[in-house]
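As C-alpha cells, here come the structures.
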Structure I
Amino acid sequence: MEATVDLGYGVPPRDLRGWDREFLWHPFTYLREWLSPEFEIPLITRGEGAHLFDAEGRRLIDGNASIWCNVHGHGHPRILAAVRQQLERFAHSSFLGFSHPPGILLARRLIEEHLGKWGFRRVFFSESGSNGIEAALRMTLQWQILTGHPERNRFVAFRRSYHGDSLGASSVTGLAAFKSDLGQSGYPVVWLDEPGQLEEMESADAVAGLILEPVIAGAAAMLPWPDRTLARCREWCDRHAVLFLHDEVFTGFGRTGKMFGFEHEACPADILILGKALSGGVGPLSATVVTDRVFEPFARAESIEQNFLYGHSYAGHAVGCAGGLASLDVFAEEKVLDRLEGPVAALGEALGRLRERPGVRDVRQRGFAAAVEVVQEPGAVARTSYGLTQGRRVTRECWRLGLAARSIGNSVILVLPLCADPGIVREAVDIIGEAIRRTVGA
C-alpha cells in the first residue's frame, strides 16, 4: 500500500487560516493586517498554467509569477516529468566534494548554449538569490586578495538597489525598506544614485567590485536604468581594475524580453548571479557564473585556505537542477522568447490605455515586467515601503477581482509567467484598472 501524508487539503480553509495565524510567521508581511481575524489570508491550493486557485476554488491570474520564480506556468508537463524522474533516483546529494549528473549537465548547457559566448566559463551553485549574491561578493573580495590587492575591500552599489536579505547581500542593498533598523553592518559600500556619479568619485583604489541589476531595478518598483548604464559601468570598472557584478536573479530567463538583461546592451559582467527562474520555478536554486579571469586565481591556489571555502547544504540541489534542464528545453523547443513578443506588445498597449486613467501616477515597463504606480495619500509612506499602502489596498481589490498581484509601496507590480497569452495580459491589466477605480475612488 502506498504511503500517504496529510498535506492539509482535506482540512477546512477556516481551520488552515486559523492555524496559519497561530503558528506561522511570513516573510515581508504586514503582521497587523495578516493577524487580524477580518483579513482573509490568501490560501493557494493549486496552480495551472498562468493561473492559481485558492481554497474556495477561485481562479486567479498569477500576476506575481509566484514571487518572480515561475517562468513557464504551473504544472508544465516537461518540467514535472523531469522532477518526478529525478525524485525517483534521489532528491539530494551533497555538492560539497561530490557531484551529480543534473548539476553537471545544467552547468554545461548554461555555458555552451547561453553564456559561453559572453565569456563565462564556470558555474557555482547555491540555493537562493541571496546566497548567490553572497558567493559573488566573497569571490570578489578573495579574488582581489589572490591577485595582490587586499586593500580593495569595498563595493560600489546604487541606492535604488535590492540584492537580497542576508548580511552581505543586504549591505549592498540600497532601498531603505529592505534594510533593518539594526544599523549599518556588512561590507563597506560607496553609494551612488546614478552611473554618472562614478566619474565624481575621488578614488577607486579601495573598490573591489561594482554590483548592479541590469535593465530595471525590480524591487525599486520596476525603475528602469538610463540608456548605456551597463556600458558606462563596464568602462569604469575596466579602467579601475574593479570587478563588475550583474545581479540577474530577477531579470534573467526572459523577464525583460531577452534571455538575460545584459543582452539588451550586449555588455556582460565578470560575475553573473542567476536565481528564481533558474530551476524552472520548482525549487530553490541559484548560480554564480564567472569568467576565466575570475576563476583562474582560485584554480592556481596552492593551499586549501586559498580556495573558495564557501557553500551551503542544499547547494546544487539535484531536483532543482533537473527542473532547470527541463526549463532550458522548454525555452528552446517552444521558442519562448520569440513567442513572447506578442504578449509583451499586448502588455505595452494595455498599460498605455491605463496610463491616462485617474488615480494612476506612473506606468513602467521593460519586457514582461511592469509596475503601475497609483497616487499617494497625503502623508503616506514612500514609494518602496511595505505596509498598508495605497498600492496594497489596490492589490487586495485585485485579489477579489481575480488577480494575484504584489505591491511595493504605492506600485502594483505585474510580472506574469511567460506562458501568459495576450488575452491573459489584457485581463490582468483591466483588473488593475478596475481595482484602482474602486480603491482610489477616481
Structure II
Amino acid sequence: METAVAQPADARAHEAARLAARYREVRAATALLAAPLSAEDCALQSMPDASPVKWHLGHTTWFFETFVLAAAVPSLRPYHPQFRVLFNSYYNAVGPQHPRPERGLLSRPSLAEVTRYREAVDERVLCWLAGPPPAADLLAVLELGLHHEQQHQELILTDVKHLFAANPLRPAYRPAAEAPRDAAPAAGPRLGGDAAERRDAGGAAGARAGEPTPLRFVGCEGGLREIGHAGPGFAFDNEGPRHRVHLEPFALASRLVTQGEYLAFVEDGGYERPDLWLADGWTWRQGEGVSAPLYWTRGEAGWSAFTLRGVAPLRPDEPVTHVSFYEAAAYAAWAGARLASEAEWEVAAAEAPVDGEFVESGRLHPAPAAPGPGLRQLFGDAWEWTRSDYGPYPGYAPGRGALGEYNGKFMCNQRVLRGGSCATPRSHVRATYRNFFPPTARWQFTGIRLARDAD
C-alpha cells in the first residue's frame, strides 16, 4: 500500500468516486462467487487452513468496518459488537480472535445475517464516499481493503474446492452444463461461457487436445537489476522498497510444467526416491503418505483429477497444480533443472503483459499453454513456486498499528510464489506481487516453472 500524500479536495473527490465504483464491482464479484453455494456449503470448514465461505464474507466486511468506517465515522456504532472477535483473522492490535480451526463451528450468525451485515456496511461505506472528500490516507486503506477482498475471492474458490473434494459425492461447484453465458461485473468472475468451453474442448489454440506446446528454455540476461514496486499504482507493503539485485545469466522454461510431464515423474518413482527430495520434504512426504498431487486419483480407467467442475480425466497438456514446494523442487531435480528465484522471475516478467487464465474466464482451472515465442503463462493459470524464502526486502519496515500486521509478521518459514492463478482476479496481480505459503501448502492452485543456469 502506497503511503498517502496530501491531495487537494477535488483530487480526493475524484479518487473517492473511482473507488466507489471499484468497491461496488469487487463486492458484487464476491457475492457472485458465493451464489452457487447453499447455506450448508457456506458454513463448513474442511481443515484448519481453510475457512467457511460465510466467514470469508463476514471477515472481508469486518475489514472495511474496522479499518475504514471506524476511523472515518468514529461515532458510528458497530453492526454487532461480537463480530469484532468472530471475524478478526489475526490482527492482535485489534483484539482477540475466534480460533481459526473452529470457524466451521459457527452455526450463528446465519448466512442471511452475514449477508445483511455486508449490505449494511456497503451502505455506510458508499454513503461516506459520496460525502465530503475523504482523507487520502483512508482512501488508501479502502483500496487495500479491496485488494484484501480479492485475495479472499481466490480463497473462497480454493477452500470450497478442498471442501467438496472431501465429500464422497464429489459435488461440482459449477458444473459445465450450468455455466451461465451472461457477462459478469467488470472486476468479477464470469462463471462459464463460450470462451471457457472452447478452451475446455480444444485446448490451446493451434494445438490438438492432449499435446502440450514444446517446452523450451528462454535465456535471460544477468547483471545488476532492480526489483520491487515503485511509483504510482497499488502495491502491498511487502512489494517494496525497490532495490538492486545481482543475477547471473539464467533461463526460464517457456511454459508451466504439464500434468503429463508430472505424471512421468510419478510413474518413474519420483515419490520413492529420497535423492530427489529436500530433507524436510522427504520427511513430510513420508509422514503424509503423499504419492501424487492433491486431487489426483488413479482408477481403473486411469488418472483423474477433482476440479471445481467435478471429476475429470487427467489432461496431459494442462498445467499441473496443487503441488507443494517440496514436490515442485523434487520434480525440478528429476527434470535436471531447478526452481527460479523470485528475483529471476520478476526480472523475466517485468515487461510482460498481465495476460493468462484468470477467474474472469469462468474456466476455474488452468488452461494449456498457447503456442508462441517467449515466456508463456507468466500470469494466471497457476501460482509458480520459487526457491526464495519469504522475507523483507532491504529497507522494508511494516506500517504502524494493526495494518502493519498484514504482511510483515509472516516473514518466516514461507516460500514466495509469483504470477497468480486461474482463481485470481486479473486486476489483482502484477509483476512485483509476492504471494507466500508454507512449503507444504497444496490446496491453492500452485504449479511449477523450471529454471536453470545459463549455458
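The numbers here are math on the coordinates, done by the rules we state, and not lab data. Keep in mind that this is a model prediction, so the values were computed, not measured. Cβ atoms are built from the backbone, for glycine too; each structure is taken alone.
Largest in volume of the Cα convex hull per residue in Å³, for residues 148-291 alone among the labelled structures I, II is structure II. When percent of Cα pairs over 24 Å apart, for residues 228-339 alone is computed for each of I, II, the one that comes out at 43 is II.
State the single structure among I, II that was used to calculate mean count of other Cβ atoms within 10 Å over residues 12-19, giving 16.6. Walk me through the numbers on the way to the answer.
Details: I: 12.6; II: 16.6.
Among I, II, the structure yielding 16.6 for mean count of other Cβ atoms within 10 Å over residues 12-19 is II.
Tell me which structure, out of I, II, gives 0.75 once FRET efficiency 1/(1 + (r/R0)^6) of positions 60 and 172 (r between Cβ atoms, R0 = 30 Å, to 0.05) is calculated. Walk me through the intermediate numbers first.
Details: I: 0.30; II: 0.75.
Label of the source structure: II.
For the structures shown (I, II), distance in nm of label points 7 Å out along Cα→Cβ at positions 124 and 348 is largest in II. Here distance in nm of label points 7 Å out along Cα→Cβ at positions 52 and 220 was calculated and came to 4.3; which of the structures I, II was it taken from? Going label by label, the one that fits is II.
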